[in-house]
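Quick heads-up: structures coming right below.
Readers should treat all values here as calculations from the given coordinates under stated rules, not as data from a laboratory. Worth saying up front: this structure is predicted, and the values here are computed from it rather than measured. Cβ atoms are built from the backbone, for glycine too; each structure is taken alone.
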Structure P
Amino acid sequence: MESGAITSYFDVAQVTLYAFWVFFLGLMLYLRREDKREGYPLTSDRSPHVRVEGYPATPEPKIFKLAHGGTYEAPNTRPEAVKILAEPVWSFPGAPLQPTGDPMRDAVGPASYANRSDEPDLTIDGTLKIVPLRVAAPEFSLESRDPDPRGMQAIGADGKSGGTICDVWIDRSEPQVRYLEVVLTADKRHVLLPIGLAKVHGKARQVRVQSILGHHFADVPMLRNPDQVTLLEEDKICAYYAGGTLYATPERQEPLI
């Protein structure tokens, strides 16, 4: 019998299959462990001393270098638990929460948001990614065949106006429209409206928003800088409008049938 001909003694196809299974299992465990760098361990509603992380365990901290300078550690030391302005409707663990304050501003349910960096998002070359057209022009402009929302009324779900669209905020990287800027009728302050929750009606000269009412525009979270929006501000603004889909009126919180 010839020596060195391992294919005469082993089923190479079967060995290859088993090797692939072992590799794939290791890959799944690695990816599942890596995705626990954010959000783990979970907070338990049973006791602050209960550590909820499942299997596999949370990985050791790793330092990531950010594209525009600085570093980020993940997983990082979790801040103190934020007080949730809601309480369980029943006593059993996992019971749904009922808001105790203003749910559209208290980060409850659909109005909740992540504690993101309070710095603006940047493009690959380090410039501001999301800016109003007054800053991006003349490099960027609106398509002439589309209705220009500037000058249109911002109308809530109740048919009442909250203000007038005065500018359009665009994404330099995509590029596309991200927000509409609304100057409030009441006090002339400026707030942003996510384009995904707005519907432009060119002939009626209206921008209609179904998630909030007309008077809710006055409570949209403000910007620290009138010409830029930070990641945290984006989350707060979008969360406010999203919260209105459930909390804008008492009727929206009731069962459908």
Structure Q
Amino acid sequence: MREARTDNDHSRSGGVISAVAFRGTGLTKIYRTGDTQVHALRGVDFTVVAGEILVLLGPSGSGKSTFLNIIGGLDRPSSGSLTYEDLELTDLSEHDLTRFRRAHIGFIFQFYNLIPSLTAEENVQLVTDIATNPMSAAKALALVGLADRASHYPAQLSGGEQQRVAVARAIAKQPSVLLCDEPTGALDSATGVRVLEALEQAHRELGTTVVIITHNAGIAEMAHRVFHFLDGGIARIVENAHPIEPAEISW
């Protein structure tokens, strides 16, 4: 990988100029508890390129999860500007922010949050019932290699299969952006690779922008760019001109 400079209006990935999905300027987040203030983000400037795979690395408490929650519309910055394409997110009401999440964002977390009493297909169907332009639950499961497990309940699935159901659930509404917080954190290496392959497949088939928080530095090798977080800021941005396949990652 090499250090990269981000252009003001567009960014390059593999030599092709791509549009900016997110742009943040002077983004800060301060959490207050009584007289105590925690500065989770400290005046961060950044762009996220549409259609890229972006990995966020850094120690616990460096600002990665706060960053992910803010661009996903789950939290608001204390100050600064954040746009998605031409939409100023910091100006939105709670109702409109919910509509933004529903229309554009898919979330994947370390824990699968599947409903035990529903089959894999029914868990995915929950999202397609509220999405504006969903793919079928069956197609989403096929995309992550679980077409033959659609009628199985979570207890009948391995941890990796449950996480791939969670990936299918996130991509079923065909979001523009997938935000993943430690999606392989609870998995062994072989199972984690299968989950990363499912994310890469969604990126390739749907053109989805994928942002992944991880403590596994090896996963950065599949990214187009890597944001290294430290003390509430992006300490450096590294560009990878030749991302590798998930199966080639060293754990």
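Where does the value 3.4 come from, among P, Q, when distance in nm of label points 7 Å out along Cα→Cβ at positions 131 and 219 is the thing being computed? Could you put the intermediate results ahead of the total?
On the way: P: 3.4; Q: 2.1.
The structure behind it is P.
One of P, Q was used to calculate FRET efficiency 1/(1 + (r/R0)^6) of positions 59 and 243 (r between Cβ atoms, R0 = 25 Å, to 0.05), giving 0.55; which? Working shown, then result.
Numbers: P: 0.15; Q: 0.55.
Attributed to the structure labelled Q.
On mean count of other Cβ atoms within 10 Å over residues 147-154, which of the structures labelled P, Q is highest?
Values: P: 18.9; Q: 15.5.
Structure P comes out on top.
Among P, Q, considering only relative contact order in percent (Cα under 8 Å, 6 or more apart), which has the greatest calculated value? Each step should come with its number before you reach the end.
Working: P: 15; Q: 26.
By relative contact order in percent (Cα under 8 Å, 6 or more apart), the leading structure of P, Q is Q.
From which structure (P, Q) was helix-only ellipticity at 222 nm (-39500 (n - 2.57) for each DSSP H run of 4 or more, over all residues; to 500) calculated, if the value obtained is -5500? Could the numbers behind the result be given before it?
On the way: P: -5500; Q: -8000.
Going label by label, the one that fits is P.
By the measure distance in nm of label points 7 Å out along Cα→Cβ at positions 43 and 171, tell me the structure among P, Q with the highest figure.
Q
Matching task: 3, 12, 19, 19, 14, 11, 11, 8, 3, 0 is the computed value of P(r) over Cα pairs in 5 Å bins from 0, in percent, for residues 75-162 alone. Pick the structure from P, Q. Don't skip to the end; give the middle numbers.
Numbers: P: 3, 9, 10, 12, 12, 15, 14, 10, 9, 5, 2, 0; Q: 3, 12, 19, 19, 14, 11, 11, 8, 3, 0.
The value was obtained from structure Q.
P, Q: which one has volume of the Cα convex hull per residue in Å³, as calculated, at 132? Can you show the working numbers first?
On the way: P: 278; Q: 132.
Considering all the candidates, the number was obtained from Q.
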